[in-house]
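Quick heads-up: structures coming right below.
Bear in mind these aren't lab numbers, they're just calculated from the coordinates by the rules spelled out. Being a predicted model, the structure only gives us computed values, none of them experimental. Cβ atoms are built from the backbone, for glycine too; each structure is taken alone.
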Structure P
């Protein structure tokens with residue numbers, strides 16, 4: 001099997017491949033009959049990028065996935081739908097096929113963790129019993145031209161993926177057995193039966209769990225500013241149409257007011273919690289940030305228009321990234337505690353019995369009720385979380401308001417695609433509901449300009465705390481706009497995040513990297529002074545990804561993790577370990593992969609991460625490298641012969 005060089009991005013050089021003129025044609029070829037495969041699933045945030053990266057790695061698209069190799073590819077524009085096919089250092093469209101097909105099931109981060117912990121591909125389904133469904137499409141998750149790769153569930157789980165870290169105790173709950181046993185892609189619904197309580201990760205059989213960050217991932221806050229029959233928008237804080245962050249500019253104060261349920265109408269002129277650059281409360285109304293581009297501040301609409309928040313109803317790492325930002329950024333704005341932000345956005349000080357939350361799904365046209373587990377320990381935080389309904393439960397417990405019901409009720413979506421469709425840029429949805437006024441959060445590649453769909457929603461630019469520290473409270477202050485979600489702004493948010501030194505999966509939880517007094521960047525820039533205060537606020541102990549205090553950093557940024565086993569059973573797939581490690585070596589080090597990520601609005605991890613990941617986990621002989629169960633070396637050194645992940 002051919003193994004591509006994976007050193008080109010580490011060296012910062014162009015591709016080392018010499019390519020024929022014939023191979024440079026912009027074609028989308030289909031896989032040959034004989035294939036090996038790498039199977040993954042989970043996060044919908046990274047799902048479209050993973051489909052494209054897997055196509056790029058094999059230099060072939062899977063059947064009907066909608067992507068094509070083209071010399072017109074230019075990640076800086078971006079060029080949605082295209083894959084690198086030009087002689088500019090990004091050449092995956094011109095390299096011969098390796099014969100390794102990557103298949104990825106977009107089922108949500110919660111399901112990705114569940115399937116990984118159980119090592120059971122039957123857990124790669126969206127939702128929970130009894131409402132279960134197949135992976136989101138797009139991306140295409142099967143290869144119809146190869147019989148062995150054309151059925152679902154997958155033959156095995158090679159990796160799970162999620163935008164939230166693995167729990168400290170690796171136990172999967174809400175497990176269910178499913179019928180039929182195979183060929184689920186022919187079913188419109190999956191029958192659930194024989195629910196079981198929990199399964200714990202089998203470290204003796206699989207070796208230590210591995211958790212590796214894959215990307216730097218801005219999460220777009222999308223806003224529909226379409227006019228409706230009852231309200232006409234006036235947005236003075238819009239950016240350049242068609243560019244990232246062009247819909248509107250929103251301050252942290254506004255986002256906290258919206259996601260706390262405190263402000264629920266775009267016509268609001270109410271006072272909201274805000275902070276100045278010396279750590280004191282500052283007088284601000286909700287409309288004060290509707291400025292910039294030469295326009296004076298004014299209400300966004302003259303008539304009432306509800307702010308309907310579109311959120312994820314399933315276990316979602318995207319929800320984790322958003323609530324990580326809210327939990328670290330909002331409480332500091334509420335100087336006197338009168339807005340109860342600390343309680344709402346962290347859950348500390350809140351208790352409630354099991355709480356019913358209504359989920360209104362405008363895309364599916366359904367209304368369901370979910371139960372949030374009782375919270376009886378007031379000192380324990382319950383956010384950030386993959387379960388957005390916990391925030392709704394906190395609001396209800398603290399404010400006595402159920403934001404999920406009534407006029408302007410918040411709207412649920414199963415998967416990133418449904419949230420994007422719920423906000424959309426179309427005037428009406430399939431049910432005749434006007435979409436103006438809706439706001440949500442999605443993977444950057446589901447928003448304009450990274451999403452080529454006509455109805456893709458537009459994203460907002462967001463104020464970060466470094467701007468607040470310099471007195472930039474509104475768009476246009478000091479001549480600056482807020483920060484758009486882009487690969488560069490996501491990379492800026494990662495500048496204070498260090499490559500972990502440990503090899504346990506918990507050591508690689510990047511969200512646990514917190515500020516300490518005297519925090520500096522690699523270039524020597526001081527981020528947090530020795531007194532621990534930034535612009536009057538003590539940030540010691542806050543998540544660096546939840547509160548990036550760096551110029552140009554987009555504040556709603558996280559990562560997607562690959563959940564991997566140390567020891568893989570290779571009895572039925574002799575090249576399995578080689579297939580997995582070759583793909584990951586390429587993914588972390590190749591300019592091809594970096595270009596694909598950039599074209600989707602993400603950024604590759606920097607070379608320091610790639611170097612450590614490669615030497616620790618992808619290079620045989622390191623002592624911790626991924627290995628095959630028959631070898632008794634590296635990740636399999638403590639695993640009995642014949643055991644390993646099935």
Structure Q
């Protein structure tokens with residue numbers, strides 16, 4: 001008897017019980033196009049409908065009594081799911097107790113027919129040639145870190161503190177363009193990798209960082225070698241870029257967090273810039289950080305993995321301390337000139353800008369722009385009662401009130417209602433007082449102090465990417481600082497104490513990252529004033545020792561079993577489902593300590609929540625147990641909903657690798 005062809009299909013479904021391969025018979029009319037990796041449509045008998053999926057494997061089996069449904073259609077003959085991408089998605093999903101289809105939804109863009117037809121009809125791209133001058137430039141830049149080039153060639157796991165200074169690269173019109181020296185370093189690593197015939201993936205938090213990398217690479221590699229992976233792209237452009245990575249020639253991919261999954265030819269380097277930025281943490285299920293996906297990919301593809309930043313996260317420092325990642329120090333260490341600026345004798349203790357920082361800004365404004373970093377946008381982000389000083393709250397939703405401008409009616413930051421006729425519920429006072437200054441109020445105050453000086457506001461509502469070299473006061477919120485041509489002549493870091501008051505386990509390393517990234521925008525030798533902050537974080541900035549600060553944080557967290565010394569999983573859902581999952585977990589992983597399960601706490605948005613702390617060596621079994629509980633609860637919910645609703649939604653949710661303990 002003739003063997004029949006069988007397709008093993010992964011369904012594109014959010015239902016956890018469908019996260020496995022299903023067998024379908026391949027009818028003769030689809031035999032030629034039904035190859036591994038293509039998109040297909042298949043019938044799902046339990047739901048009585050047709051669903052999308054990916055043909056993962058094709059096998060031949062002897063005809064038997066096993067009845068198989070047939071493929072409904074092959075959507076496209078393009079094999080978008082490569083074997084390596086499926087292996088990566090499967091491994092990442094299993095580590096995070098999630099579904100492979102959820103990972104692939106991030107990795108593979110939606111199909112755009114016109115872009116796909118253009119890619120099919122286009123000739124294969126030429127092998128990108130990197131000229132000798134570009135390779136020489138890359139070697140010269142990488143030489144600042146002895147062993148970095150060799151580590152990339154040997155597919156090592158590396159971590160480094162990037163140079164904290166501006167750099168100049170050729171602009172599009174023959175002029176020079178200022179970027180961060182970190183972008184030049186990562187671009188050199190990508191050029192070095194491409195010159196060796198392998199692909200490089202550069203993962204950055206946002207479009208600002210992406211633009212700097214593109215500027216650094218524009219004159220070094222051919223245009224067709226660069227692939228942009230950005231959520232700001234149109235859907236056809238993003239899909240066209242994805243298809244380019246499927247070509248059997250190396251490329252350089254620059255993009256946001258999901259670019260870590262790009263199915264490039266011959267991967268040689270995955271580099272992550274500033275892995276402490278929350279934008280690299282995926283908010284969608286199963287919530288895998290780009291750092292963790294990069295670690296899994298390095299193991300599967302045997303490519304180099306590079307963590308670079310001005311600071312060192314405790315997550316990367318833990319890997320360095322274990323010897324899993326190798327630290328690559330620079331041949332010559334340099335750092336910005338940081339001054340811990342405090343109020344002097346005779347000055348008001350509440351002075352927002354001490355005299356030393358004020359004098360530094362005045363002197364710097366004679367030659368160029370000055371950066372002033374603040375904590376919050378707006379005019380007065382926080383209002384309090386003028387009499388009892390208690391926070392002013394909205395009468396409708398209890399949200400915080402703020403003022404958009406002087407004398408304006410207070411508005412709620414949550415529901416947006418105007419608080420006309422507001423009265424304090426505690427002392428009955430009708431008056432409010434500004435308790436903090438946002439970017440606009442700071443710009444207003446500094447504009448009066450430095451009369452005749454340009455004042456530029458850069459925040460979420462006023463996006464400014466670059467400023468010229470003329471004197472100006474640039475007031476920016478953290479993360480929104482524009483690049484100044486030639487670098488800022490002085491940097492003033494305000495609201496440091498307010499930043500450190502946030503209720504967050506990682507606020508110290510987050511504040512250090514905000515300050516160091518801003519300080520790195522200063523011109524060489526320019527002063528960087530941190531105002532009103534003392535303690536370990538301030539000392540780490542002043543001495544420019546982020547790795548030592550991260551080691552201290554790890555040492556403090558280890559005895560308390562706080563992340564990243566341990567991993568943390570969160571369970572949300574009905575109280576019974578959470579308790580059942582915890583009981584199952586204790587049976588599957590009996591060595592879990594009683595103190596490692598926190599909760600469940602009832603009364604949350606989703607019913608109940610519990611946190612589980614576990615060691616890295618227990619990760620596979622914990623993830624497997626939690627995943628089985630999610631599937632069991634989904635099946636229970638579906639059975640309970642039969643006859644009442646067309647479908648059932650999962651009620652128990654699990655998220656692994658929380659950065660903080662938050663019940």
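A value of 19 was derived for relative contact order in percent (Cα under 8 Å, 6 or more apart); which structure in P, Q was it taken from? It was calculated from structure P. For mean count of other Cβ atoms within 10 Å over residues 232-239, the calculated result is 15.1, so let me know which of P, Q that is. So the calculation was done on Q. Taking 0.80 as the value of FRET efficiency 1/(1 + (r/R0)^6) of positions 72 and 480 (r between Cβ atoms, R0 = 41 Å, to 0.05) derived from one of the structures shown (P, Q), identify that structure. Matching structure: P.
Between structures P, Q, the calculation of percent of Cα pairs over 18 Å apart, for residues 376-519 alone yields its largest number for P. Among candidates P, Q, the computation of helix-only ellipticity at 222 nm (-39500 (n - 2.57) for each DSSP H run of 4 or more, over all residues; to 500) that gave -9000 used structure Q.
Supply the structure label, taken from P, Q, corresponding to mean count of other Cβ atoms within 10 Å over residues 368-375 with the calculated value 26.9. The value was obtained from structure Q. Could you tell me which structure in P, Q was used to calculate FRET efficiency 1/(1 + (r/R0)^6) of positions 184 and 280 (r between Cβ atoms, R0 = 25 Å, to 0.05) as 0.00? It was calculated from structure P. Where does the value 4.3 come from, among P, Q, when distance in nm of label points 7 Å out along Cα→Cβ at positions 120 and 584 is the thing being computed? Of the options listed, only Q reproduces it.
Here Rg and Dmax of the Cα atoms in Å was derived from just one of the structures P, Q, and that gives 27.7, 99; the source is Q.
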